[in-house]
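Taken together, the values in this text are just the output of simple stated rules run on the coordinates, not laboratory data. All values derive from a computational prediction rather than experimental measurement. Cβ atoms are built from the backbone, for glycine too; each structure is taken alone.
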Structure I
Amino acid sequence: MNDNLSNIKPLFESQKEISFSFAKSTYKERNQKLKSLLKNFINMEEEAIQALSDDLGKSPTESVVSEILGVRTEIDFAVKNLKRWMRSKRVPTPLTIFFTAGWIRPEPKGRVLILAPWNYPILLCLNPLIAAIAAGNSVIIKPSEFTPASGLFIKKLINKTFTQGEVSVVLGNQDAAIELLKNPFNHIFFTGSPATGKLVMAAAAKQLSSVTLELGGKSPVIVDKSASLSDTAWKLAFYKFANAGQTCTAPDYILCHESKKTELINKLKTNFNLFFSENANVQSPDYCQIINSSNFDRLNGYLNDAVDRGATVEFGGNINKEKGFISPTILSDVSLNSDIMKEEIFGPIFPIISYKKLSEAVSFINEREKPLALYFFGNNKSAQRDLVEQTSSGAIVFNDCVIHHTNPNLPFGGVNNSGIGKYHGKYGFDEFSNIKAIMKSGLWSPFKLMIPPYTNKKHFLVNMIKRLS
């Protein structure tokens, strides 16, 4: 179902007036809207689960774990903390302007556009919406056309919860996104690939709209010689292949200490077969499908290119295009010139590269684009400290992966190629707010003693103030 593109401009204009009144909304009014969203979402959870099954072949259990709980947690956290987030805060005053007082006050940015992705089509649509509503903005949402059932669910939920002037949903393909981006939104929130993120940022620049870009890239895993492989293997197997690897924070490739490589591969195989009906090479109801044929072809191309360049398929490699199935696949001896080591995989293929010294792994990561997340498995505290100090990434996680996004007290986002801006919890509220500076000055100001003409006496006073500052 596609909405009429000719309705987009009037829809944008219709939010102009409501955005002003929405900006003046009180804590109680915003809180009530968030509570209504939560209530309606809970009442419609079964519809959400069905939509995810229709779009991605997700099992009900995975849908609850990966999307439903995340939405509920984010709303609960906002409801509990919104009053504190909205308060104006007094700031200290330097001695040189002792006669003034200063505050910072969060105010809504105004009209917001949220361009949501297909891989977690409900979670990654509603979580930014929660932050935008908490901050007092009006919103237009464009769900992904690749997950139509989830898009219809989002539209039904929003229509049930908000007036059209407060929050609206536009369904359609990339033409709808292009049309929306022609409008001067105050802020644009996009989740997707770095390549598309550049296009969104270019469109936003024409309007001088601020942006949040939640992108991705190749998030590496380092498996140190001090790692517990029993713990490491199940976590890597689970978090890499949940959602068939179609997760922006999924571990993309493994840099494994050479002494651990064989054992790690064996333990990954064991976990795959435990997870997926004793045979991970056969499609399981607990394993998602690839979203569409173009992404299937992309992944199959990566796999074939890697094998053609000398990679060994240690496990998996089975495919069924008709069913959108690519089995969990491990590759070793992967050429660094292969496509799979240049592009974000975003699928169930796991290259493993061995290293001898940790410094080699650090150099390997630093020579590439800054990742959304960096994962380290090992108990060497010195190595952990070195990684924090010597690498740059949106997040760094020790002895686990992916789950950092479930803590609303932590900012979520990338750096440079992996993203611009942070959200979740207070960070999301701030991302959708303009932090306004407020200053009040007294009737008397010592600067009156320093106005032109600049005499020797005034020069002496200025230098005295400089020494005090």
Structure II
Amino acid sequence: MSPIGIHRERSVTDGLLRVSDAAAVLLGFLAAAQYPRVNVNTQYWLAAAITIMVLFTIGEFTALYRNWRGVATYREIATAVLTLFYSFGILLAIGFLTRYTDNMSRVGLAIGLTTISTLFGVSRLSVRYLQRWYRSYGYGSHKFAIVGVNELAIRLARNLEDTPEYGLSLTGFFDDRPAMRTGPLPAGVGERLGKIQELVNLARRGEVDRIYITLPLRAEKRTRELLNQLADTTASVYIVPDFFVFELLHSRWTDINGLPVVSVFENPFYGVDGLLKRVVDMCLATAFLVIAALPMMVIAVLVKLTSPGPVLFRQLRYGLDGREIRVWKFRSMTVCEDEADVQQATANDARVTKLGRFLRRSSLDELPQLFNVLNGSMSLVGPRPHATAHNEQYRRLIPGYMLRHKVKPGITGLAQVLGWRGETDTLDKMVNRIQCDLQYIREWSLLMDFKIILKTAVVVISGKNAY
């Protein structure tokens, strides 16, 4: 039996972007050469050529030239820019070791990087615009059909309709089951045209270019029979597995020595996305610490003067992958509980000091967690870390509870800005919080992080559910 191979789809766009990126590097070096202190010679242009080669090499690791259809444009641009900075970082390190950078103009370097980064963004925006324009006139379009009338098929049809750059036009749905079993199709999604054999006949006549099979995984026998029939056609055939029947957590395809596998539970912050989130965390946490340095010193003095005990309270909590971390807070209670049984703070809790009540309501007690962000144990945005005792309690009561630990805990999170901040005195409240945490992991984007940070400011000002 021949080995199964997974091959990355390449297209004209792939080659076009490689050419445009090489041109962008050359134009960036040309722009930098306009600065008077840049020494332009043969070695200078040799460095440009080496930069292009390193860029293409690093691009293979960051998947820069993969198929970006259906992925947000900003993520493609961010990947391109980060790949560029990876490449320049490697080249600068080599230049430093070889002393080639001793006479390098810092201003010229900044001009070059800015120019190349801008051109990377412009080229990718232009390609996407051209794709949409090209497809809008019907050029390069293909007719496709869907086998199966079910939720997965409907979702697929809508997703393809929302991505016109694919250039696909729906012929219709085909299913052997009677309409009374499958139910009607929603208005505007397409029409049911007949049984599967009729689709096979269309494909044999060359009237359908692509066929998507959305039959359930348990229908393996039917799928094999259909594939045998479609092997007598020239249509491109795709199987769309109904993985969404499982509780997927940021799933992705990969392969193990040619054997395809798909993750069911996965951390979304791998590769470039993980680096991007970490860079944003570091930059924003540093900026927030600079702004909050003086208020934090004042708070520390007030905590020490108004009640006996330490200024900072460290509690053991679960971090990434369930590993234990120490989370820092300004002490707001007369006790420092970190035992097997930890009582949640409640409204009018007698353990909370007068100053602590203000700190908790304003969330100022959380400011020391910026140091947790800097040391890498936390993120600015993510599921709020719970006390270890609460984790052990709720993991037995809520299915999927521990999946929230597939990412780093955050100072704020989606649950907090959607109203599930504060005491969870009923199981339903905790269930709702966990659902928000898992939604964040499934749908994460950098834009979502920024929205949550902005909404957190509004929530903090309101002081709702803060005890």
Open item on the list: Of the structures labelled I, II, one was used to calculate helix-only ellipticity at 222 nm (-39500 (n - 2.57) for each DSSP H run of 4 or more, over all residues; to 500), giving -13000. Name it.
Closed with: I
Open item on the list: To test your reading of the models, identify which of I, II gives 3.3 for distance in nm of label points 7 Å out along Cα→Cβ at positions 65 and 297 when calculated.
Closed with: I
Open item on the list: On distance in nm of label points 7 Å out along Cα→Cβ at positions 121 and 193, which of the structures labelled I, II is highest?
Closed with: II
Task: Structure from which 35, 15, 10 was derived, semi-axes √(5λ) of the Cα gyration tensor in Å, for residues 113-216 alone, options I, II - done: II
Open item on the list: Once relative contact order in percent (Cα under 8 Å, 6 or more apart) is calculated for all of I, II, which comes out largest?
Closed with: I
Task: distance in nm of label points 7 Å out along Cα→Cβ at positions 289 and 385 derived as 5.2 - corresponding label from I, II - done: I
